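The data blocks that follow each hold one structure.
Values quoted throughout were computed directly from the atomic coordinates according to the rules given, and no laboratory measurement underlies them. Because the structure is predicted, anything quoted here is derived from the model rather than measured. Cβ atoms are built from the backbone, for glycine too; each structure is taken alone.
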Structure 1
Amino acid sequence: MKVGYVGLGIMGSAMAMNIRRTGFEMVVWNRTAARCDALRAMGASLASSPEQVAGACDVVCINVTDTPDVEAILFGENGIEAGAHPGLVVVDHSTISPDATRAFAKRLRAKGVELLDAPVSGGDVGAKNGTLSVMVGGEASALERVRPVLNAVGKSILHMGPSGTGQATKAANQIAVLVTLMGVCEAMEFARTSGIDATRLLDALGAGSAASWQLQQLGPRIASGDFSPGFMIDLAVKDLRMVSSSAESNDLELRGLQQALAYLERVQQQGGGRLGTQAMAKALVCDCGAG
């Protein structure tokens, strides 16, 4: 298979590199062409548009920010639809609306193209190490065709059901992850105001039932004041707003989600939107700035 990759941000670049290292021939495109340089150095070809990527490849992976971005990549001028051929499989690793995903899949299927919604969890560390969890919605037969590609980026690749269920699973994941992060931030701030050393706190909590990925990976960053992004506040706010809207439409009152979103929005409003999600901790103290 020849694999195309569209969207080479923090996650997409690392994932595309792992696919290339596995030996797949690759064609790449990114709105900012300079982000393709590392993959070109690894032997990937550079396309002039998503349309050209689709025309040259058997599988095209997408990793962009939001629902309108995916729609533009798929159906906009020089988009994937324009270059699509029957049998093409599009794998969308973005985190977007489940409802929009179902509509996109139906439109592409009319062209003989299968769309798999395959959002991921595991952060920038998982993307670099090829150990992501991949949650897949869409046709099972299409998933089996592209599983060798997904094996290069994830240690867990689960078929969740028909189109849209991968995105719904990612929505549930974001609730669990960001509400857990809220607990870590609140625990660390409580400990700080109680005069407890942050490093000793992390050792104590990590040895018991409070242990979590958020505590292990982001707790030390919070303690050291490292708010560099793996997954940005802006993206977390986007995700939780989307999940909140979906919950409201199902008459669900998710108070933990709403509080986590409020903390994240507070940091965003103070100029910290491009910081990592661990900067949620800034919302619990007086200084919520980006510095």
Structure 2
Amino acid sequence: MDLALLRTFVAVHRAGSFTRAAGLLGLSQPAVTGQIRTLERQLGRPLFLRTARGVVPTTVGDELAHKAAPHLDALVEITEAGLDDRSPLRTLHLAGPPEFTALRALPALTTLVTQGLAVRCAFGSAEELFEGLGAGHHDLAITTARPRGRLLAATPLCDEEHVLVAAPRWAARLGGPAVLQVKGVRALEALPVVEVHESLPLVTRYWSAVFDTRPVTAGTIIAPDLRAVLACVAQGAGLGVLPRYLCMDALDAGEVVALLNPPVPPLRTYFLVVRTGALALPHIARAHEWLLRAAVDW
């Protein structure tokens, strides 16, 4: 069987589209379609079902992909890495949330960078990262959601604790955690809210976990970066819900105050996600292992 056909097949399987696979391979869309048809004729089985949004693998296609992809990835690793010590740097294409990637993941990978690893970063939502992994744009992604299906494999990385914070003057007006514990969520309804999205994802999750209800106020400031949320909260713009790792220094410095200390704080889990079989590539496997080791202290 022609390895070029298998390479094209794996690219289509990961991309979910003949057009996207063509772009990744540097081929025309008709060329990709023709190669897949040739492979299907050789196997005597359809490998994909055509849909309005692209293609979906058949059970035969899924089985072939999971058997062939790791071996093809290993061959690519051999040809790209070379056979001697003068091989070029290997590049890790890492993706994740901007704040966590900047403050946790990248500093943790610094040692590997000094040992010859190059890193390229991309930021996005979990859905965008899953799509990028499947299309081959990323090697390793950090997400706050576990992917479905067998194309991507996820490993729990760490949990982050969420903290309800505000500037000291707002905390003084509320009377402190003890008073707020008695008054409950109604005491917070008059406070402005700073969030990353109009849907108030962090505040809504906190309200649900701690108060067993949903927030009734809209966001006063919406900024799609948790570091911007922290800066606005510290300046007195309102309350916010932030990961403890992000606001820990501001809490220690008294720039913001935790409004509540619930016995069971809300948590969110981060996952390391790769394409199935990608850990056969040494540079991805090493970065994956290094991040898991670093996360023990997070």
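Computing distance in nm of label points 7 Å out along Cα→Cβ at positions 101 and 157 across structures 1, 2 gives 1.6 for structure 1. Among candidates 1, 2, the computation of Rg and Dmax of the Cα atoms in Å, for residues 173-244 alone that gave 12.8, 38 used structure 1. When relative contact order in percent (Cα under 8 Å, 6 or more apart) is calculated for each of the structures 1, 2, the largest result comes from 2. Which one of 1, 2 has helix-only ellipticity at 222 nm (-39500 (n - 2.57) for each DSSP H run of 4 or more, over all residues; to 500), as calculated from the coordinates, equal to -14500? Computing helix-only ellipticity at 222 nm (-39500 (n - 2.57) for each DSSP H run of 4 or more, over all residues; to 500) on every structure in 1, 2 gives -14500 only for 1.
Of structures 1, 2, which gives 23.6, 75 when Rg and Dmax of the Cα atoms in Å is computed from the coordinates? The structure behind it is 2.
When mean count of other Cβ atoms within 10 Å over residues 189-196 is worked out for each of 1, 2, structure 2 gives the greatest result.
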